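Given below, in the form of structure tokens, are the structures.
All of the numbers you see were taken from the coordinates with simple rules; none came from a lab. Since the model is a prediction, treat every value here as computed from it, not as a measurement. Cβ atoms are built from the backbone, for glycine too; each structure is taken alone.
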Structure P
Amino acid sequence: MTRLDRLGLLAAFAILLIGSAAIAALVHLRDLEAALPEPPAPAAVATSTVVLDRDGRLLRPFTIADGRWRLPVTKADVDQRYLDFLVAYEDRNFATHGGVDWGAMVRAAGQFVLAGGHIVSGGSTLTMQVARLLEGEPTRDLDAKLSQILMAQTLEARFDKDEILTLYLTLAPFGGNVEGVRAASLAYFGKEPTRLTVAEAALLVALPQSPEARRPDRDPTAARAARDRVIDRLVAAGVLGAEAAAAAKTERVPTARRDFPMLAAHLTERAVTARPDESAIRLTLDRDLQASLEALAHDRAAALGAKLSMAIVVADHLSGAILASVGSPGLLEDQRAGHVDMTMGVRSPGSTLKPLIYGLAFEEGLAHPSSLIEDRPTAFGAYAPQNFDGHFRGTVTMREALAESLNIPAIVTLDAVGPAQLVARMKRAGVQPTLPALSSPGLAVGLGGVGITLRDLVQLYAAFARDGTPVALRDGVTPVTAIGSGPPVLETAAAWEVADILAGVLPPDNGSPGQVAFKTGTSYGYRDAWAVGFDGQYVVGVWIGRPDGTPVPGLSGINGAAPILFEAFGRIGPRRVPLPAPPPGVLIATTSELPPPLRRFRHPDQAVVARDTGPEIAFPLEGVTVDLGIRAGDPSPLVIKVRNGAPPFTFFANGVPVGQSPFARAETWQPDGAGFVTLSVVDSSGRSDRVTVFVE
């Protein structure tokens, strides 16, 4: 064999080897391509469920199933400056390449060799980075790199550039459990990425390259250095001016992560539970008002006491939309049971139902706001209501009785219109009152002997504000109470008369008279303090108390809840929508100008109004045994309480006077020892009552 023949054989063998390698490489590439997963469209990528306000603004995001924050984002949601920086720094040929920038890869390889094995610039395009993020594996070997290249080409074939960019904006890692530029902007800057400074945009470009090593909350020095390198490269590329770059480098890097928004925590939680398959849930709330009232509740609760909670509801009664729903001063405040949504808690409403009682009397023609009624001791069998302050005003107008929230006139009026009708009218408003099991409504309902939620109370007052016409309040998630086209809660004239009285109530120091019609209430035992009011467009309700129902001595609606009510109105806006003018047919007159039948409240049973009973010993009751601790050697005094009758009262024990007070309806007496004792009381008219009890 000649030398030429040998060279030919060697050449043929080399060609065979190269061909075989090429064929093997092609087969391998086909295998890699066949193993590629189907790339998801941007809409198919799992993102955090977000709850939005009425205008689409973020109230609260929730993590995806594995605990990562990955908020939905599009190109339109991001500052154009950041997008320009990203493309200029990462992939300046992004708009023209088909997934792989071969020139950039060759340049990166050459720089790597010339730099002695150090990376000078990367060759991966944004599309290749998306491919790596979708596959979830680092590029550590040739197969991984080839797979990434193939996936990048597949992405370019199936999606347009904006869709690929959206995938990057959604999936890019920013340290810890933060993914995507929107989540990163909220976590590090506390704001949406729609408007970013030069420094902020540069930092967001830098972090995904080494998200854990450059995390600002762990190593702000490394984060700053990476940001500044991005700024320098942008200047070199002509994207950023030197002066703007120098100013950006002086901006501080955040050193901690911020909390993600969690506005309306209770309502948003219910929204996600009720609509688990929706990725974006829109509520009727106004984000700015919600945030302002949450801050108000937090600040005022802190001043009231460590264990008190607070709830606020604001609604537009013209549309029925709930604009703010504050369930507690803070979701994570354990002492206040902040996890309990007190807008939905069933509580005693105190005196807040009185406007409906008087409205029914006006509607039925039993009275007029200027009609006279007696405020004096009155008993209904064993039930003898007392005024909050224990005093009696004598003859007052119905307007005065409601404005001063007198209990006895309200119960006398309720006895005339009927507790069952009061409850029925509440239901017309869409309210579902809670009554004791197996019991029918009684007179105690008028002073809070019924359960109601703050949401329901706001809905009831919305009807007063709408001339008696009910409206179903809605928040976008809670089932709306069905309100039919039946009769109104109150006739128009009666509803206006009630609103007119409430508008005349003297407001607290931070309120302006006549702009808001409002009513306060305090439940039995100082367990709940309420204030609810309305103007020509908005209705606001405030509740204060302890979620566990523990009494709070001194807590009252007028002192505790009313100032917060008026501050809430102030935060809605400084301009009030005026209350409506009187409708046709309303009789506006003084007592003397009224027709004779209306000058005095007309109870169907005049004996109830005329009743003037003498004093009755309310405690202790006849024949009971009272344990005062006498036998234990540590005796306590006996408290004697009286109802009805006319003060002053004189108290006796076994015929011996034990005390007299001008206005008090209670007296204490210390017995000498155990045994039977006869207690008696005499009022200013000489009427008396007595009981015999055993003390020990």
Structure Q
Amino acid sequence: MTALASAPVPAPTRDVVRHVAIAGNPNCGKSTIFNALTGLRQKVGNYPGVTVEKKTGRFFGSHGEAMELLDLPGSYSLQVRSPDEAVARDVLLARQPDTPRPDVVICVVDASNLERNLYLVAQMLELQLPVVVALNMVDVAEKNGVVIDLMALREKLGVPVVSMVATKGVGFIELRQAVSRSPLPPPTICAQMPIVLEREVMALAKALPVPAELARGEALLLLTLHEEALAEVTHHDPSMIEATLEAQRRLRVTGFDPLSAPVEARYAWIGEVCSAVLHKGGGFDALTISDRLDGVLTHRIWGWAAFLAMMTVMFFCIFTVAAYPMDWIEGGLSAFGGWVGSLLPESDLRSLLTDGVIAGVSGVLVFLPQILVLYFFLGILEDTGYMARAAFIMDRLMSKVGLHGKSFIPMLSSFACAIPGVMATRTIENRKDRLVTILVAPLMSCSARLPVYAIMIAVFLPVASAWQKSGIMLSMYMLGLVVAFAMAWLFKKTLLRGETPMLLLEMPPYRIPSWRTILIRMWERGGLFVRRAGTVILALSVLLWALSTYPKPSDPDATPAEAIAHSTAGRIGHAIEPLIAPLGYDWKIGIGLIGSFAAREVFVSTMSIVYNVQAGDDEDTAPLRETMRAERHNDGRPVFTPLVCIGLMVFYVLAMQCVSTVAIVRRETNSWRWPLFQVAYMTGLAWIGAFIVFQGGRLLGFQ
């Protein structure tokens, strides 16, 4: 085994000579290998027609040739149970639009779970695609006392096998060499099917309207499907469906179950392979440590304590570690705004640049360090294998509301962003459970809410310690979680009634996280946040500045307050003020609420624009939190009292104010019915929650 070495990167304009796909079971280290090979040369989008994420990147072979690498969704087999697995199958069968069939497949195998992982390899070999097996996590296998004979495994599979420890950079040079080999012949070895089954497979293969190299693998796959899945795979082609059903009937007459016979044949072959290549010794038993950790982290009491402790530490770091770069960014952007203002004479152009563009974008961009810290911690939780443990301890609670712990993984993903959280529900087999999870996932406090929480906490608790701020932040996250569980229970009892499913969840081994993978993920998400600030938020900032500036009052001596009240934004704010006055909000906050329907974090940039426009030139660079803290009603009462600030945080915990999430829910449910219902019920919840905070607090004597 050779450690990964840095090599010169050829010119990115070089033509792609080979399309490579990387496949494997969940939790086998596939993403770590993909990120290590492609580095920052990645693109993320969606497959045409579906909301499954398509992640591609470029890497270079051992001879400098450019290759396109496609990261297929994790799959246990090609008998699919979810949209993710369906996409992986369709790519391998050349059925996915705009995605070429790969020239070679890197099939990542967890060496510590060889028998289970080889099932997907067996199906890959049947598809007659050139395969390179990446035998990952051999260090974990050795710690478990398992030694794998690499030469014997290559001989039994008939394809290249590379031993790897991806988290330590071991085996990448050999992997590049194996993929770069030319030509890469198709496999010559696969599981032997019973003669009767093989005869039907070959007969069906001749009837299929597909290329000859695809026919046998596809015929074998079709024979193992029930009628409903068969209609989906064949795109309701009557001739293919009838030919397959007829073949299945003939097999049943001969005593073979067409759905289970191929599975049994594959596992019989896998058993022969494992008996020849696996050697168990008396090595160090790492499972003992894993069991001891699970005894704490999945305990019915200590597991919850550990989970809350991790969340508290995460929020503490968000307020402490991120504080220094936030101050630098804020100071730099403030100085830049002042410098731009000093270069231009007083005019609408100067106001647009300083009060609109710079104030709006900087009001959001200053929170980038907090976003990066959040993704850093989420990356650690995922890479160490803790995510599955969190789902396990949550299953006890989620079963009370009619869901299982698998629904918590999309919900936990929604702490970063609701969009991947909603997309992650595709791993939930039951349609009603998937829909319930989609409806409640946006109640998780995503990273876009962080700027709102942070500015509100800074306004009403300017001298709070980092631990106090972390406690308030954690309470907002827990509020979203509690309300999500309550709404899930309500939906399961009413609109989407159904039985509580049983949780079947694989517990991956504890692993040292791949810091490279975590940093790449932080770079991707941070870049997405910056691009959003430079595109969507920039455009909205310019629009909000125009709405806050025009039409101008006819009186040239009008005060800044009178000018913004006369503007279009001021009129909109005054129009909705009766609706939000019971929450303690004035018309200026109303402008922020409307602006943030595009994206939650826009509330901060909207407030920056509104108060900078109102303040006039002398206070253009004043920090937003100081301006908001000094804001007063006409009678001298402060606008942002503790009740108002807490009410605003509660409003943003519960409100569905993200157009992008609405669009994803529309695509995921293939209907406008559910996203519109989601917007309506969450907006109602937000208003009720903020009303209870403000009016209830006043009844108790708080201000």
Cα Rg over 2.2 N^0.38 Å - structure with the largest value, from P, Q: P
Per mean count of other Cβ atoms within 10 Å over residues 335-342, the highest-valued of structures P, Q: P
Entry that produces -18000 once helix-only ellipticity at 222 nm (-39500 (n - 2.57) for each DSSP H run of 4 or more, over all residues; to 500) is calculated, selected from P, Q: Q
Computed 22, 52, 24, 3 for P(r) over Cα pairs in 10 Å bins from 0, in percent, for residues 383-454 alone - originating structure among P, Q: Q
Winner on Cα Rg over 2.2 N^0.38 Å, for residues 199-350 alone once structures P, Q are ranked, highest first: Q
Test item: distance in nm of label points 7 Å out along Cα→Cβ at positions 95 and 639 calculated as 8.3, pick one of P, Q: P
Source structure (of P, Q) for mean count of other Cβ atoms within 10 Å over residues 391-398, computed value 19.9: Q
